[in-house]
Structure I
């Protein structure tokens, strides 16, 4: 997962800080934002996301079934 270390640091800080997380977790929040922003501006990452979206859209147009429903397990018949 992208930025997983920053996500974990921010999550741990929020758990430990309670309602004071807004004040206490500014450093972790900034690090997370900085990491995510780097991915948003990466042209290679953009192209990967675009290709994944176009593939899912093509499948939907063929089948009429959204990706989420296609990936769900079918119920077991008795």
Structure II
């Protein structure tokens, strides 16, 4: 959020499709007013901390602590 404008955030929120567990479909359906409020709140929190770890393909195990989500029922 620190490197994009409010308008860029709205465009990303309305078009991006992120990997699970990010509920990108929820962002897509939010009102522009709500997306602006999210942007302004995050900017209010101050500078970003450490970046999130890089994506790890399904056949590899991540380094460090991680959460293992159970498989959905079949």
Once relative contact order in percent (Cα under 8 Å, 6 or more apart) is calculated for every structure in I, II, which label goes with the largest value? II
Quick check: 27, 18, 11 is what I get for semi-axes √(5λ) of the Cα gyration tensor in Å, calculated from one of I, II. Which structure matches? II
Value -23500, calculated as helix-only ellipticity at 222 nm (-39500 (n - 2.57) for each DSSP H run of 4 or more, over all residues; to 500), assigned to which of I, II: I
When you work out distance in nm of label points 7 Å out along Cα→Cβ at positions 39 and 63 for each of the structures I, II, which one comes out largest? II
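Every read-out reported here was derived from the displayed coordinates using simple, explicitly stated rules and does not represent laboratory data. Fair warning: this is a prediction, and the values are worked out from it, not measured in the lab. Cβ atoms are built from the backbone, for glycine too; each structure is taken alone.
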